[in-house]
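The following blocks contain the structures, represented as structure tokens.
Values quoted throughout were computed directly from the atomic coordinates according to the rules given, and no laboratory measurement underlies them. None of the values given here were measured: they were computed from a predicted structure. Cβ atoms are built from the backbone, for glycine too; each structure is taken alone.
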Structure P
Amino acid sequence: MEMKPAIHFEAVGFAYPAGFGLTGIDLRIEWGQMVAVLGPNGSGKTTLLKLMLGLLHPQEGEVRFDGRVPGKVARRELARAIAMVPQEIALPFSLTAEEVVRLGRTPYLPRFRGPLREDREAVRAAMVATGVIALAGRPYDQLSGGERQRVILAMALAQEPRMLLLDEPTRHLDLNHQLRLLSLIQRFNRERALTVVSAMHDVNLCSLYFERLILLASGRIVADGPPDKVIQPQLLEEVFGIPVLVERHPTCDIPWVTLLPEQR
């Protein structure tokens with residue numbers, strides 16, 4: 001029997017009142033894949049993630065998670081299976097970093113019951129893995145942007161999901177923490193078969209860490225495949241509107257993009 005894909009989009013369309021959105025999306029993401037979604041601002045990257053999570057519902061076509069429509073899966077079951085790391089998280093009141101990470105255990109906690117030992121262990125393991133254990137007692141709203149991003153990732157990992165969705169996870173991180181974060185996510189993907197789908201804006205980071213790239217433009221998929229297929233100079237120039245030079249990375253056998261200055 002054929003294994004059901006983690007996510008299956010069939011002719012999916014979605015439009016916001018302002019008019020932009022996604023059109024004609026056909027897409028299969030298999031369990032265990034590590035996928036980056038690329039595209040300019042407004043191309044539909046975050047919308048695609050929200051449709052996967054069931055936060056948005058398609059106006060055309062159908063989205064299925066593990067063979068089922070997300071809207072028909074119990075929210076607690078879906079919350080245990082899929083975790084999302086947004087660009088920002090708004091909290092109604094001040095929490096410590098550890099209390100934020102502990103929110104990741106919410107799908108496992110019955111009403112009126114505090115965390116059990118396995119919940120505390122999952123929280124600590126996630127904080128150690130993401131390097132934020134030293135921040136445990138610090139107020140979340142006093143952390144730097146990069147520290148907050150790692151705490152949010154720890155919250156998602158404490159959820160122990162089968163699939164991890166990330167919305168531009170390296171946006172607030174310096175170069176060192178960008179590499180450390182993506183290396184960590186790659187390790188979870190390989191060691192735990194964690195399915196990863198991440199909206200990204202850095203083409204070279206995608207080439208370094210992701211086996212499959214999906215390139216969006218104006219709400220449509222214009223390329224889908226390994227980095228060598230998607231990172232093509234003519235294609236990138238058409239989508240992003242700038243000339244680029246694509247060569248081979250000096251130590252890794254992957255495509256590497258160099259931006260070309262505008263002619264003056």
Structure Q
Amino acid sequence: MAQALRPLLRKLNAIAAVPAEVEAALLALNPTVKNFAPEEPIVREGDRPTHIAVVISGFVYRYKIVDPDKRQIMAFHVAGDMPDLQGLHLDVMDHGVAPSVETRIALIPHKTVFDLTDRYPSLAHILWREALIDGAIFREWVVNVGRRDGVNRVAHLFCELLTKSRAVGLTDSLECPLPLSQTQIADATGLSAVHANRMLQALRKQGLIRLERKRLTVLDWEGLKEAADFDPAYLHFKPEVFGGIEHDDATDARVARH
């Protein structure tokens with residue numbers, strides 16, 4: 001399992017300069033690797049986690065259940081993300097984490113992480129930066145659900161997921177995995193499933209996106225960003241990472257249409 005944490009290193013390098021000795025120490029770990037079925041909880045609200053979960057492959061969401069029939073999804077996570085990093089310092093989970101598709105997770109004991117941050121203070125700073133970025137993403141989601149209309153909300157979600165996928169090397173085009181049901185999109189945007197379906201149809205009719213076989217293709221990146229009121233600054237990726245994402249030219253968009 002020596003390569004299990006490669007996705008984590010790609011993610012950390014997208015937000016900060018990871019020293020070579022920290023990379024070597026992370027790659028030397030031998031985490032427990034576990035496969036989770038769709039909707040199988042990785043961690044539940046009320047749990048007292050003893051490990052950090054790192055997404056190796058798949059797609060994960062964080063959620064709270066309001067009542068038996070209502071769920072609010074608060075974030076989506078791709079390979080390299082640590083959806084329960086706060087469990088390092090908060091004893092009890094205040095929300096749940098689950099995969100939308102079959103997902104592979106690396107589990108690193110909290111004690112191991114604390115030992116590493118004691119040995120490598122730069123890693124502690126990087127993890128602190130990651131936690132702050134997590135908070136920035138939550139703030140953007142609050143704005144998205146609270147103040148944007150339906151089309152804006154769904155478009156913004158798609159812009160975020162494409163940007164994150166490109167930043168960590170899951171795609172180098174305007175296409176990325178989107179293994180989500182309409183219900184999950186609705187739960188993430190505060191819409192009913194019927195309303196979410198209408199918003200998806202509106203984005204298709206405007207020629208902005210294509211959804212096929214659980215993949216998202218952005219046909220007009222600039223148009224989708226405008227529809228979303230999307231400014232990727234809240235993701236806090238390094239400037240050189242944004243350079244690869246934000247400077248797609250019209251040729252890329254035209255190619256994506258065909």
Structure R
Amino acid sequence: MSLEPRRALVTGGAGAIGSAICRRLARDGLFVYVQVREAREEAHALVHELQSLGAGAELLAFDLTDAGACEHVLAQALCAGPVQVLVNNAAVHDDAAFPAMQPQQWQRVLDVSLLGFFHVTRTVLLPMIRTRWGRIISMSSVAALKGNRGQVNYAAAKGAINAATRALALEVATRGITVNAVAPGIIATPMSAPSFDAAAIERLVPMQRAGSSEEVAELAGFLASEAAGYITGQVISINGGMYL
């Protein structure tokens with residue numbers, strides 16, 4: 001039996017939720033690739049933090065929407081061994097009321113979520129299949145399940161992620177690979193803070209609080225574990241009871 005730790009790749013790994021997922025996977029003994037496009041200072045700090053705690057970690061800097069850059073950087077990483085846990089976490093918001101939404105706002109949001117999912121997942125999938133074990137986890141949103149004003153682009157992107165998750169799960173179910181999506185509700189992050197004040201959270205969330213990045217990471221960590229081997233093709237909400 002190989003003593004090498006399994007390798008995980010977390011896209012958007014330097015953000016609030018992404019970094020919490022990186023820490024959770026590292027705590028479980030995985031070697032963690034932290035992918036970013038621009039937040040290199042934060043990613044370097046996270047990699048140093050994980051390494052100082054005895055975990056294996058490495059920064060991968062590339063644009064998810066650039067197929068050539070994605071293939072080039074990941075090909076080098078895959079030389080060290082297959083990625084067996086992939087967390088498609090990277091996403092952007094560019095909100096506007098739909099009549100005022102500009103084409104670039106629509107395209108940018110879809111490109112990061114959907115092209116990012118396609119480029120990264122496609123690149124790591126065949127090596128993962130050869131190991132006969134893998135976990136693919138993509139971050140969705142309650143916006144894809146319920147909708148949200150001003151986020152038609154974001155809801156469309158995450159809804160497509162949900163559909164792709166279910167379809168890909170069918171394709172790789174016999175290969176020991178599970179494919180699931182996590183749909184957070186209101187999570188206390190710098191990205192969500194301007195949109196939801198305390199009164200809005202009390203009104204929208206039955207638990208009357210925002211969730212934490214660490215709570216999302218715990219769900220992702222479970223789905224990445226051996227214990228979740230019979231869970232696939234699911235979109236799992238973590239939202240404090242919203243919309244139930």
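Just checking, which of P, Q, R has the largest value of percent of Cα pairs over 31 Å apart?
On the way: P: 28; Q: 23; R: 19.
If we compare percent of Cα pairs over 31 Å apart over P, Q, R, the biggest value is for P.
Can you rank P, Q, R by distance in nm of label points 7 Å out along Cα→Cβ at positions 95 and 191 and just name the one with the largest value?
Details: P: 2.5; Q: 2.0; R: 1.3.
That would be structure P.
State the single structure among P, Q, R that was used to calculate Rg/Rh (Cα atoms, Kirkwood Rh), for residues 127-230 alone, giving 0.96. Provide the component values of the computation, followed by the final result.
Numbers: P: 0.99; Q: 0.96; R: 1.04.
It was calculated from structure Q.
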